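Every number here is computed from the coordinates shown, using simple stated rules; none is lab data. Computed from a predicted model, the values in this text were never measured in an experiment. Cβ atoms are built from the backbone, for glycine too; each structure is taken alone.
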Structure 1
Amino acid sequence: MRSFLEGYFEHFPTFGSSVGRHDFDGRLPDWSAGSLAEKVEWLREQRVAALSFTGLDDRLTLERDHLVAQLDTDLFWLTDAEWPFRNPFFYTGPLDPGLYLTRNYAPLAQRMRAYIDYAKAVPRAAEQIRANLRTPMPRSYAQLGRQALGGMGDYFETEVPPIFAAVDDPELQKELCAANAGAAAAMRELGAWFATQEEGAGMEGYALGAERFERMLLATERVDVPLAVLEEAGRRDLERNSAALREACAAFAPGKLIADCVAAVQAEKPAEGPVEAARRQLAGLRRFIEEKGLVSIPGNEEARIEEAPPYQRWNAAYIDVPGPYDRHLPSTYYIAPPDPSWTPEERAAYIPGEADLLFVTIHEVWPGHFLQFLHSHRSESDPGRLFVGYGFAEGWAHYAEELMWEVGFGDGDPRLHIGQLQNALLRNVRFLVAIGLHTGRMTVDDAEIMFRDLAFQDPGNARQQAARGTFDPAYLNYTLGKLMIRKLRDDWSASRGGRAAWRDLHDRLLSFGGPPIPLVRRVILGRDDRHPTDVILA
């Protein structure tokens, strides 16, 4: 395992840095066509080597299968989906400089040196990105590239120097100035190139197609379920949550239309703004989890809340969690302000209401992602600590929202229930939109209307969510992961006393780190379920 991990970090150095291997700091991957081909060959060799290990006990079998699933995930995006050549989204994560700027893992001067190395590598990376990406590209791809990659230029220039201003080393400051200027210029130039691609671009060319979409689910989540069955499961969950919303609105605003009811709840904006409001919410959430005994809290790490940097504002909220090798560092939950280019009415509507924000905070912190990573960082499995999959991570965090309501959070307040259901319906629509967009049965305009009509999203959010579906087809994993965890919980607790068994299941589930949920299901239940009704349908 150690040899594999060292090789993996060499091929994915920004991943190595992100999990706390700071000997890889300052390095960006080589994204030249030749290097990408070498990476693919290495991943295939490692897959063959991993599958040669047989006759293992249950724990080691899970580790091997988790490792193979990670290799298959990387290979799918690199080869089958051809993401380096089609999608700017492939580059946004590795290029994020936040590691050096916000994680206090080392003295500021040390992080400054690492950032300088990173900044010096940015111009080559920008050239490779432009050389790799095929044109014409869908308008949503060009827009993402302009905002998320091109937007780094201004961020480098205005936000980075003050962070390192306290380092009293004139030579280092001079080196930072030169490297930062080069990085800023390179990303601005890249952003301008994306802007030219955006002009007059259509929305063709993003769809994976039905067969490739099914291969994505099998490779990345180990879900081998026909899309028709998946779509049925998604629509059933949408109908369940829509019915619950009708009941909550009847209690909160009798006689009002559902859209007007949701709008009334969403209009209750936090007076101090979403960042300060989310900070206020944290203590009560942790206390509730402890009082109800929902799940163990295995550490005392801190979760902070800040406004998202400009280049990450395509995403309304997210959390940055330090890696397992960075012990006891705080995590940061980021909340994005509205796009200044929108109308005043759209900007006001984009700010979440108090109830909506509360369940976003539950998703990101307690008992969502933050708590989940407290567990994964302490997993006995190396793959479990390092490779937390999309479906496991977002499935757990989304499941956590509904779990809190199920066990009595909010004391039955219909206003809070509406906030929970608005988040659930958002994920239901993502699920159906991902399938619709990537099988060619839905346009981006159709998706935007669906987000507004069925998930009651404001215009700005609806546009963002519809566009995200084109470049992030796996965002159906929020609902997919939740459905698989709910089904696992039902099957586990049926013979173990119902709710009394939930804490034990939650602790066991999270102890594995982040494998595809069907692999965890096999170990927890002691059987290898294959039929789709065994995995996702309640």
Structure 2
Amino acid sequence: MIPAYRSDSISIGSLRLGGNEPVRIQSMTNTDTNNIDASVDQCIRMINAGAHMVRLTTQGSREVKSLVKIKESLHSLGYNTPVVADIHFKPGLAREAARVADKIRINPGNYLKGGSVDTLLPDLIHTCKQHNTSVRIGVNHGSLNESVLHEFGDTPAGMVWSAMEFLRICKREGFENVVVSLKSSNPRVMIQSVRLLTRTMSVEGMSYPLHLGVTEAGDGIEGRIKSVTGMAPLLLEGMGDTIRVSLTEPPEAEIPVANMIAGLFPKPRELPYDPFDLPWNPFDFGRRISTGISGMGNGSKVKIISPVPPEPGADLHPGAAGPAAVSFKRWKQKPQLLDNSDHFLLLDREDHSLQMIKSFLADFCSYNHSSPVVYRFLSMTEDSELFRMQTAGELGSLLVDGVLDGIWVENPHMTTDFINETLLMILQAAGARISKTEYIACPSCGRTHFDIMARLNEIKMATSHLKALKIGVMGCMVNGPGEMADADYGYVGAGPGKVSLYKGKVLKYKNVPEQEALDLMVDLIKSEGDWIDPTT
């Protein structure tokens, strides 16, 4: 056993974060920060739901003044929850906000547009020290600066480099009240980035607290599954001190989801394996290529195994005439059992922790490079949401590393169709198998000038039959075009009543009236040859 990662403990206002403190939950308002009453009311709803921090969009000096009033109002009502200012593009504004907020968030991808990090960051740190303000270095996959993209591309290595450039200055300046995040709308990229950052910090003698989040997760059960698929694998490896679930829903709706994730996947004190030294690369996805058996393995899509002859949605039913399972225990006793080309390894959850299951899997993959691997999980919960969240975290912690060939889930209280529908959503969230249209949708904030939940629902109604496509629905231009860079099409807020439309990273229509944007997006998809008739 080896110690799991533990960060340093820091203060954010009256809140302690990191170290052995519980995982802290936070969210962000989507009100206009200058609407004091609406912002205070929403903050209170978030806090009453369980938020330990509240973040507000801070675009200019007017918003900083509003932040002061919001904080005073919260304090007068007995709420001492830390207030966080979200800053983009304006280093001078970050210093201004640092005088009044408990924490500020800056994004290296756009913070340096005002000058050099060697000048700007020490100035900010000096102000933060004077006012006991903490800082989050918040890197977004979709807003890396041009120099990083030129050197590394939009890769986990580029995200880590972007964060470390700032963290090294924080260490040099003796500034400890720092939180760091590497976020992406792709759970797999987020996981690989945070792992690489954690190892890099450890090598350089740093242990800053980690903020976890899958950006633009969307709404409904898909958004919840995408979030837990990204966060559970890291929490299970000891990484993550505060989390934010980014749903395209009212921010207070994010809090119970985040609490469920933190409760279902507690951070361990030690691990039975080294998360940075595995038979596969934990920092760069590569699918394990196994022997093909009855359509399973050999790099094919991950199969859904059914305990009964296949129902709709299932792919494979092991039986007398099909592939045979060998348990990990039997394989350890008699490795030659898997010399038979019709056999696969069955990893059964049973009474083992997920960390021990991963240790078994690492042990197996070190010695056997060809036999397919199937993971089986028996759930007994009667709560359908709990079943989906628990299953997504369990499977996600293994699927994101590309080492499974099949998944086998049973629950006597759920129908086979419900289980298979859930598994397809989990496979899609983990990037293991695409079966439906995917939507990258931001949770919105004070920078959004349209009803993003209504627009997302309209776009889904018009395009959900286009199963091979990924569509981004973003509130504004700050991170929108970047975060949906791997989407096929994008719908991005461009100001009050205006929308810009993208094909991939290419801007196709700028500042389209909002009421015309959906029809124009459909026309764009048709003109690019990606449209199919819903009745086909």
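Each of 1, 2 could give FRET efficiency 1/(1 + (r/R0)^6) of positions 295 and 519 (r between Cβ atoms, R0 = 35 Å, to 0.05), but the derived value 0.25 comes from 2.
Identify the structure, out of 1, 2, from whose coordinates helix-only ellipticity at 222 nm (-39500 (n - 2.57) for each DSSP H run of 4 or more, over all residues; to 500) was calculated to give -20000. This value belongs to structure 1.
Out of 1, 2, which one gives 17 for relative contact order in percent (Cα under 8 Å, 6 or more apart) as computed from the coordinates? This figure was derived from 1.
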